[in-house]
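**Student:** These notes open a run of structures that come right after.
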Structure P
Amino acid sequence: MTIPQPRQAGIIDIGSNSVRLVICDVLGASILQSFNEKVMAGLGEGMSKTGRLSPQGVDSALKALSRYRAILRALNVETWQAVATAAVRVASDGQDFLKQAGKVLGRPVRLLSGEDEARLSARGVDLSIHNPVGVIGDLGGSSLELKRLGISNGPQTGESLMLGPLALGDVISDPKELRRRVREALKSSEILAGASGRFFAVGGAWRALGRLVMELERYPLHVLQGYQINPGQIARATKLCVDSLSNPAARQQIETIDKRRAKYFPMASILIEEIVTQGSFEGVTISATGVREGVLHELLEMKLEDPLTDGVIAYARLDQNQVAFGRALHDFIAPALAPQPDLFGSPAADIRIERAACMMADSAGRYHPDHRAEMAYDQALRAPYLGVTHPERAMIAYAIGCRYEKDFKRPAEHVSLTTEMQADRARQVGLLMRLGAVFSGRSGPILRRAALRRVDDVLELEVSRRDANMISETVERRLSQAAGQMRLKPRTSVR
């Protein structure tokens with residue numbers, strides 16, 4: 001199977017708070033950012049009182065757009081689109097700004113409706129969360145967009161509520177009035193009525209809130225994508241944020257997370273707490289993707305597919321031989337892993353994680369042997385590929401560490417990222433990958449001529465007669481190590 005051809009594209013997002021340029025490398029269903037810059041222009045500052053865009057914000061935004069156009073030209077990015085959202089949509093002088101912005105950029109700016117924002121944000125979440133079920137909420141500077149995901153009953157179109165921090169600026173320092181107004185507005189939401197599953201939080205304010213929860217919980221993996229927060233953690237973070245309005249120590253604590261957004265933390269936390277309560281959600285999942293990725297998906301006419309394998313290929317920069325080896329390696333070890341209890345809800349869910357680990361099995365070949373396991377583990381744990389939860393990400397990383405070092409030890413603080421069953425399976429996958437790599441010389445064709453299977457209480461490696469000399473002492477030793485981890489006996493055979 002050939003590797004998809006990489007493409008490059010850019011998105012300029014003109015929001016109520018910030019103006020941002022993101023340039024992405026797209027490979028198949030994978031989107032990896034290669035450039036990300038924002039200017040906190042504050043277009044929507046004061047708009048709740050004047051009905052117009054901030055003059056200072058307009059000047060700052062136009063300067064940023066001029067810079068972004070120069071960057072796109074210099075980097076030879078030909079495929080790009082500029083979009084504007086709630087502040088420009090609502091402001092009485094929004095159309096005037098769009099004309100000025102179009103002149104600066106040399107092409108028209110697309111003005112998104114509230115329904116567009118909800119739909120494209122949902123598509124962005126679909127690209128990064130595997131089979132999401134629940135509701136996405138994209139919190140911008142002026143508005144909150146909501147849309148259901150993976151739920152067939154209820155409204156299928158999105159909705160937009162003016163619940164952003166700039167729209168609520170007059171009550172942002174009054175927690176009781178803020179909560180009352182938020183609660184009243186959410187009662188009108190058809191999307192939240194009867195919703196279930198998880199709430200997928202999109203937007204800078206909620207990403208910052210996610211970082212705050214990580215700090216409060218002393219969570220060991222600082223990767224926001226896919227980070228899950230339960231209602232109790234939300235309540236604790238909200239209390240701190242509300243306290244920050246009158247308590248200097250609390251304010252200093254949240255300012256260490258994001259000083260520029262600190263004044264919006266009380267609003268963002270109260271809003272998400274009320275949403276979770278009203279929607280009866282299991283909890284919150286932070287999504288680092290949203291409307292920008294949705295626009296990119298539409299611009300490039302991408303198919304809505306699982307991005308995990310393509311993401312691994314793109315991030316690790318795997319060549320054709322490495323991809324062929326990874327695919328053959330998974331086909332080689334899969335029969336030895338089945339049947340076993342499901343780790344992530346179904347055999348198919350487990351297989352996609354095991355396959356992703358196999359795709360990274362040759363990702364650290366160029367690293368120095370003394371550091372190979374540690375570097376490969378850290379790369380797999382923190383890499384910006386999409387489509388995995390934190391336990392799935394941690395299992396892939398642990399398997400890769402064990403692939404490069406038989407007795408690989410994770411940092412102690414990372415042990416809690418997986419269950420013991422997930423950790424045991426990761427060790428099994430890692431040692432099986434070690435076996436496949438040394439037996440085949442990291443060659444896909446040789447692996448495909450062999451078979452690895454369970455036969456009662458035996459782990460059997462069967463090879464063709466032409467490959468009998470591939471069974472070296474090292475291969476025998478690694479077969480024994482893998483069998484021991486799986487509580488089986490090793491055996492080789494020649495057919």
Structure Q
Amino acid sequence: MVATRQDIQGQIAALLGDVKRDIDVSRARRIFCNRNLRMASVEVIGFDMDYTLALYQQDRLERLSIELTLRKLIENHGYSDEILGLPYDPRLAIRGVVIDRGAGNVFKMDRHGHVGRVFHGLTLLSKDERNQEYRRLRIRLSSPRYAWIDTLFGLPEAVMYMTLVDHFDRVKQRDGVEVPSYGDLFDDIRASIDEAHRDDTLKTVIKADMPSFVSKDPRLGETLHKLRSSGKKLFLLTNSLWDYSNAVMSYLLDGERKAYPSWRNYFDAIIVGAAKPAFFTDKNPFLLVDPVSGKTSTAAVRQLHRDKVYQGGNIFDFENMSNVRGDRVLYVGDHIYGDMIRLKKVHTWRTAMVVQELDNENRTSERLAGQISDLDLLDRRRRNLESEIDYQVTMLKQLQRVMEESDPSLRDELEEVKRQAKQTLDSLRSRARMIEDEVDALESGIDQSYNPHWGAIFREGNENSRFGSQVAQYADLYTSRVSNFLSYSPLRYFRAARQQMPHEV
């Protein structure tokens with residue numbers, strides 16, 4: 001039988017795989033580039049597990065985390081079971097908010113460290129209240145007063161904190177009884193979450209019903225296979241211990257491809273219990289893990305083997321044993337501090353960050369594209385009007401000086417010029433107020449479409465948020481899921497857009 005042109009094209013397409021031009025890649029599947037990265041130069045790719053290879057069904061996981069934490073607060077810290085009946089709205093928190101343990105506030109900062117919106121409990125503070133609290137001193141997030149919520153895992157902390165601050169403020173006002181201080185309340189919440197993790201309460205529930213909490217990406221196995229087929233070595237580097245890591249990775253990858261009967265076949269090295277960011281800064285030893293018992297051996301590890309599992313370790317020994325270092329390694333993770341910042345400040349590995357919320361942010365941006373364009377246009381008009389108002393005010397002041405020094409015979413003409421200038425200024429100010437109101441209304445509506453309390457995670461007002469600026473600074477690439485690499489060649493040259501300073505625009 002003679003092959004048709006369509007058959008031949010199909011065979012060629014199968015050989016080429018799922019390689020697309022940029023214009024063909026949907027926004028939801030794109031990889032965004034902050035710093036040029038040539039994938040052809042990358043020899044080794046490492047992956048975190050939680051929120052990177054394993055994406056969680058965030059709403060269910062948050063409900064579970066909140067429920068278990070509340071029970072720990074009651075059982076171990078003496079809280080009343082009244083707190084179980086409060087409504088805990090997951091929209092109260094997004095990544096990048098900061099908890100102020102001293103004042104009972106939660107706030108969001110822009111890239112300059114300026115505090116934007118602030119909530120005390122569930123109450124949004126006014127501009128004057130916000131300025132009174134946060135304009136006098138520079139915020140230093142290294143202070144124990146503050147806790148930065150920079151992971152999806154940390155969102156329930158902020159949700160519970162805001163809800164319970166509001167609850168205990170009302171209880172104190174209503175009954176006049178002693179309630180936990182704002183600092184003690186946060187410490188108790190964090191301790192209770194830690195307790196739920198240490199005793200495996202949380203992970204035991206997840207392992208017992210994996211489909212309810214872990215999202216299975218059907219493209220993940222194919223993505224890892226494609227990267228391996230291009231000659232790259234892959235490794236797993238996670239803080240989770242072996243028992244949990246094995247359960248999650250088995251659920252995600254076992255049996256997904258015939259060539260990989262076990263998830264371990266995808267990886268050239270498997271490192272659990274890595275204690276990041278200490279993995280990038282300290283010199284903890286690698287320990288060999290028995291995959292059956294989960295116990296570790298004290299024997300010295302001098303080489304990383306493909307069929308073994310290791311715990312702990314450090315980047316210095318990893319590079320020496322793998323004989324690959326620097327920018328030939330790409331690490332993919334989700335934690336802006338533990339995976340990106342600490343790594344970038346000490347080493348030259350390249351980084352890619354998985355931002356799970358990017359899917360929703362992109363969908364919202366596409367839906368509101370017209371409104372966002374209108375907002376940009378109104379903002380330009382506002383700036384032009386403000387410039388014109390400044391000019392008219394300056395001209396009026398100059399005119400007043402001319403009138404005081406001029407010949408009295410010109411007084412009437414100058415008064416008319418002044419009257420017209422004031423009329424023009426009043427008109428400009430009126431238009432500016434209208435545009436200001438329109439901008440405020442449009443900006444508020446756009447913000448609430450992303451999140452009714454905080455807006456978009458990458459922005460605060462006209463600026464990038466602190467979280468957004470750190471993604472831009474420390475993540476060479478960022479995307480919503482690992483399988484988005486499937487739409488690109490493993491030899492791809494990711495090129496960042498040319499950045500402009502204000503004087504170049």
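No value in this document is a laboratory result; all are computed from the given coordinates. Model, not experiment: these values are computed from the prediction. Cβ atoms are built from the backbone, for glycine too; each structure is taken alone.
**Student:** Consider the structures P, Q: one of them gives 14.2 for mean count of other Cβ atoms within 10 Å over residues 319-326 as calculated from the coordinates. Say which.
**Tutor:** Computed on structure Q.
**Student:** Right, here's the next one. When Kirkwood radius over Cα pairs in Å, for residues 31-278 alone is calculated for each of the structures P, Q, which structure yields the highest value?
**Tutor:** Q
**Student:** One of P, Q was used to compute mean count of other Cβ atoms within 10 Å over residues 127-134, and the result was 19.9. Which label is that?
**Tutor:** P
**Student:** Please state which of the structures P, Q yields 13 when relative contact order in percent (Cα under 8 Å, 6 or more apart) is computed from it.
**Tutor:** This figure was derived from P.
**Student:** Starting from the value 22.2: which structure in P, Q was mean count of other Cβ atoms within 10 Å over residues 79-86 calculated from?
**Tutor:** P
**Student:** A value of 34.8 was computed for mean projected area of the Cα convex hull in nm²; which of P, Q is the source structure?
**Tutor:** Considering all the candidates, the number was obtained from Q.
**Student:** Looking at structures P, Q, which one was distance in nm of label points 7 Å out along Cα→Cβ at positions 263 and 439 calculated from, given that it came out as 4.9?
**Tutor:** Q
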